[in-house]
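Structures are listed in the sections that come next.
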Structure 1
Amino acid sequence: MPNVKINPDDVMIKLRGLKKNFGSQSVLSDVNLDIRRGETMVIIGQSGVGKSVILKHMIGLLQPDEGEVAVDGVTISTAKYFDTRTIRKKMGMLFQMGALFDSMDTGENIAFALREHHPELSEAEIQQQVTDKLKIINLVPEFRTKMPSELSGGMRKRVALARAIALSPEILLYDEPTTGLDPITSDVINDLILEMQSKLGVTSVVVTHDMVSAFKVADRIAMLYKGRIIEVGSVEEIKKTTNPFVKQFITGQRKIDSEN
C-alpha cells in the first residue's frame, strides 16, 4: 500500500445519490462515495456493472439523471455551473485501451493537451515538457518518435499515462489499467500508478476487476454491486470482509457461500 498522509476530512471527489439509466437499463441506482485528497481509491466490481460510468461522471463526460458529483468542492453535475475546461484541466484519464491518436507519434500524443490548453508555450517548452513526462514514466526521450502501431500493449498504456499527466493534473483516473496485459506488464503498470501518487501527489481513482492490482495500489477499495457501493474499506478490511457478495468477488467464487 502507498505511504501517503491522508486527511479523512479532506474530500477531493464526492458522489451523492448518483443515478444513471441508459434507456430502460438502470446502471447506477444510488452511488455514494467520498474520495479523499491524495489517496488511491480502487473501485471493484464485475464487468459491465457500471464502474467506468462512475469515472465518466467524475470527469464530466456524463451527467447523472439524479444526484450530485463534486470535485474539489465544485459541483459539476449541474450543467449550469459546470465549466468543462476548468475541471478537466485538474484531471488526467488513462482509458482502458490507451486511446492514443494513431496518426501521431508518441511525442505528439503527449504534446496534444499542452498545445490545446497552453498556446502561450513555445515549441521548445512543449518539447521539454514531453521529455519530462517520458522520464516520469521511465522512458528515454528518443521514444518520442515511436508511432502507436510500433508499441506493445504495455508501452501504449505507459505513453497514454504520460499523455494523461501532461497538464500536471491533481486527479488521475484509471479505467481498467491492466486489462489485456500479461502479469509482468500489469505489475509494471501497478508500479507506475504508485509512482504517480508518490512523485506527483495526485488523488487517484482506479477502476478494475483485477484483485492483484487492487490490493497492490489501493489505499481504500469500494465495491460496486447492483448500482450501489456496498462496502468501502482498507485493503485489510476488504480482505477480512464478512459481506458475502464482496467475499465472492475477491475470492473468485462462482456462488456465494450460502448458495453452495
Structure 2
Amino acid sequence: MTAAPFCSVRGLSVRYGQEAALKSVNLDLIEGERLAIIGESGSGKTTLGRTLAGLLPDRARVEGSISWPALGHAPLPGRDFGLVLQDPGTSLNPVLTIGEQIAESARQHLGLSWRQALAHAEELLERVRLPQPTKAMRAFPHQLSGGQRQRVSIAAAIAAKPALLIADEATSALDVVVQAEIVKLLDGLVREEGMTLLFITHDIALASGFVDRVAVFRAGELLEAGPVRSVLSSPADAYTAALIVSHRDLSTPPLIAEVAP
C-alpha cells in the first residue's frame, strides 16, 4: 500500500434543508486500501458514499472539498468506480438478462465488441463464483437468489475494471453465511485487481476481519479513524467502544478468516 491519497475529503458538510447529514468531515482514502465506514442508520455513512459517487439528490447542499489525486479528475461512474448497493434489485434491470447487463458496461467503457463483452461478462460470473455461469448469462434477475443477484451486481460493478469499488451495505440484506461469503469475495477481488475499497456498513464485526482501516460515524460526524487493530483494541471514542462491546456480547457473523473457501 502506498501513502498517496486516492481521495481526500476536507471540511465536507451535506445538508438537506435544516438537517445536517454530514458535518465538516475530514478523511483520506488511501490508494489500494480497504476502508470501512462504520455507523448506525442516520450516521451519515451512506451520504458520504453517495457524495463521493456524485449521486446526491439536487436538494442536497454541499460544502467543503473532495479531491482525487490518484485520478487527477472527478471519477466517472462505471469507469473509474463501481457501486454495489444493499438491494441488487435497485441496480439490476428486470427486463434484461444477466449477461446483457454486465456486457453493456464492458462494451461502453472498455470499447469491446458485443461478442467480446459477452465473453468478458461470462468470465466475470465465473470470477464471482456464480453457479453455472453460462446458464446464468441467459437468466433474468428474478430467477436468481438474493446472494446470487448480489454476486451479479459485483460482477457488473467491476466490469470496466474500476480503480475504486464502493460497497454500500452490500451484505446487510443477506443471511449470515452469505454475508461472510460476499465479504470474502470482495476481499479477493479487490486484492487481485489492486482496487481501492470503500466498505460502508453498520456491522463492525463483519468489516473487522478484512479491512485495513475503519472510520466511525455518528450523527453526521466522524468520531475516529485508524488502523482496524488499533481502533478495536484501543478505541478513542466511547461510542466506538460501545459498538465493539455490543458485538462481542452478541452472536456476530463469522469473520472472513473463518469462512471456508
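Laboratory data are not the source of any read-out in this text; all were calculated from the coordinates shown. Just so we're clear, the structure is a prediction, and the values are computed from it rather than from any experiment. Cβ atoms are built from the backbone, for glycine too; each structure is taken alone.
If you work out volume of the Cα convex hull per residue in Å³ for 1, 2, which one comes out largest? Before the final figure, lay out the partial values.
Numbers: 1: 141; 2: 131.
With respect to volume of the Cα convex hull per residue in Å³, the highest-scoring structure among 1, 2 is 1.
Suppose mean count of other Cβ atoms within 10 Å over residues 156-163 works out to 22.6; of 1, 2, which structure was it derived from? Each step should come with its number before you reach the end.
Working: 1: 25.6; 2: 22.6.
It traces back to 2.
With mean count of other Cβ atoms within 10 Å over residues 36-43 coming out at 23.2, pick the structure among 1, 2 it was computed from.
Values: 1: 23.2; 2: 20.6.
Attributed to the structure labelled 1.
One of 1, 2 was used to compute distance in nm of label points 7 Å out along Cα→Cβ at positions 132 and 212, and the answer was 3.5. Which one was it? Working shown, then result.
On the way: 1: 3.5; 2: 4.0.
Of the options listed, only 1 reproduces it.
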